[in-house]
1. 16.5 is what came out when mean count of other Cβ atoms within 10 Å over residues 183-190 was calculated for one structure; which of I, II is it?
2. Comparing structures I, II by mean count of other Cβ atoms within 10 Å over residues 247-254, which one has the largest value?
3. Have a look at I, II and say which one yields 3.0 for distance in nm of label points 7 Å out along Cα→Cβ at positions 199 and 335, as calculated.
4. To test your reading of the models, identify which of I, II gives -10500 for helix-only ellipticity at 222 nm (-39500 (n - 2.57) for each DSSP H run of 4 or more, over all residues; to 500) when calculated.
Structure I
Amino acid sequence: MNRNGHILIFSAYYPPHLGGVELYTLHLSDALRKIGYKTTVVTSGFKDEDPNTDESADVIRIPSVSIANDRFPIILPGRKLKAIYDFLLRSNASHIVINTRYYPLTLMGLALAKQLGIRPLIIDHSSGPISSDASILGALLRLYENISNFLIRRHSPYVCSVSTRGAAWSSSIGFNAQDVIHNSINADEFREAASPRDWRQELGCTSKTLLVTFAGRLIKEKGVLEAIEATEALKQRGLDIKLAIAGGGQLASQISDMQGLSVQYVGPLNRADLSALLRDSNCFCLPTTYPEGLPTILLEAAAQENAIVVSDCAGAREVIPNESFGIVLDDTGSESVMEALLRIYDDPTLSKQLGAAVRNHIDDNFTWDVAAQSLIAVLSKL
């Protein structure tokens, strides 16, 4: 593939909006530029941001509004949209990469690729349906996803995923996902970014306390309530254990009310404070049932040498290939979580061994340099 190529990367959201896909887009774009490729990120723009159409720009923001608790951007029609689209037609793009499947911005990227005569690449970040909820809203979301998938398939994109489980899911819904471009991390940078906060002192931990962290969106599917139940049960047995919960979401108020001797809610954290919290933790717990791609927080916990307890979600078996690297739960019930935490509590040496092994594993295999080279290898096939 020509290193002078220009890659357009479509992403529904992008920093300063925070999330796994946003960071994936940011870091992958940076890694591509470091090895000589020009990249332009096309993303949603809010609050009347001036859409940047300068040819040297790294980011172009499409006028949009965000709905569904800031989880779904809708493109606003108008002259600005047309001006941006016309600009992109003149951008001399050699490849179009689209992160995630089911946003309206995906269809814009596919339409542009068709006009430019480029076969687009979609990198899917999910491993299950957009919603498994039995409500009317859940049914409507699944209908929307099915219609979206139908429209996407008409453009014959090349599809890959950020995990092997995600690739299998994409194939099961009619996309022949053959490759994986892993979610990754700048592990050294994440470790160095840690703030000087002493979380063990703030949370009232002794040197013997097993400090467990849960970090992520506070929704039922992420398993935070199971983590709380397991921790409280172990505390009642007399164990010196504490669970720190970081993040925001629908359950934030409920979790704040559940605080006690064994559970502390620290709220949403910036990157520096999150890195410090994971640095000071012994264990990271994520009993999620959400259709993950490959959770960024899992890589961040590994980078800070946490012993990891995680459900068998997409990406878990890649970060934790066997029991020498962490604990993958057989199920996500609080009893299974409790047994895993008890195993780590009873053997401090095991905790340190698991943390060191998983850190070395992600340091070697989940870097953005590796991800960029994987992407180039895929694009060279198109």
Structure II
Amino acid sequence: MTSNLKKLIKLLIYCFINLFISPSKEIKQKSLLLIRLDAIGDYLLFRNFIELLKKNQKYKNYEITLLGNSVWKNLSKELDYEYVDEFIWLDRNKFNKDLIYRYKKLKEITFYGYEIVINPAYSREFFYSDTIVKLVTANEKIGSTSDVSNINAWQKNISNKYYSKLISAKKEPMFEFNRNKEFFEKLIEENLLILKPKINLKEKKLSFNLPQNYAILFVGASKSYKKWDIQKFAMIAKHLKDNYGYKIVLCGGAKDINESKSFKHYFNDEYLDLVEKTSLVELLYVINNGNIIISNDTLAPHIAVALDMKNVFIIFNGFNLGRFVPYPKNLSENYHVIYHPEIEKNLDNFKKLCNKYRFGSELNINTISVDNVKEKLDMAL
């Protein structure tokens, strides 16, 4: 079965499900549905704008419902509860594969009508947020003009009509936080003073003890091609311990258990292994109390920057260059990227590189040597 035929069958099945959705005709007064269904890193570069929206003169009396990706549910409930009146959570995997779940979730989302629906994502998705925008009853539906990284041109032409207003977005590569700022400034029609992502933590007692003066190695990533070799991480751990006296804390998620097991074979000194042992909320506190983090391209560096960590290092193969990596200097002076050598030698042509790698990179991350990383660390420390 060809890819196009599969997409057509999928479209027909989803359209059939939509026929059985009866959205509410009643609209709640002063109600706003804010949709954000992408990954944790995307959320971290978006979440500060919820507060700004809630405090804006135009929207301050609106009841905000956030429809979010369930993977960052606990994080958002911890950080955003002051500015969100109600949460609705969507499991993307189930929504895509489980037809009964999809039907029930669409029924839940469309149970109320809203005065305003806002989908600020620059990379809209036809079968996710755009479908929801289409089905929900609302007086006004606002979205981005969008790129085509997550949507086909023909899908975009169809779903553009679901919106009553599309906010224009610059087509050139732009860091995601600034992209969100662009959208919300045009939405509320005023300049926003927010300078960078920010997380404010309250005191919290953890269920485990952290060492003093420690370096965090975050060995996980969402894709295998973003993962630097675990033996190389172990060599960096030894360098940090022997030359700077740092204790080592290893972090990662459920998919990084193999890396955790391998690390102990390569690193013989004492260290704290927290791989798959922390919630996202606990991870905030682990990073907040650390002195330095060395990480693959994943959520951890975004958390570290938002917490004003002084030494943030990311090992990077170029995927989505310019959009999520690197942070512009005006957002963080403490953020350092160890690029693949092919990118490093061409950084003078940064805009050209961004266009080349904005939708993907086949560069082997393990071409980045231990000496490359040590050199970057030693220059900064």
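1. Details: I: 20.1; II: 16.5.
It traces back to II.
2. On the way: I: 15.6; II: 21.4.
The maximum falls on structure II.
3. Numbers: I: 3.0; II: 1.4.
Traced to structure I.
4. Working: I: -12500; II: -10500.
This value belongs to structure II.
Quick note: the coordinates plus some simple rules give every number you see, no bench work behind them. Please read these numbers as outputs of a predicted model, since none were measured by experiment. Cβ atoms are built from the backbone, for glycine too; each structure is taken alone.
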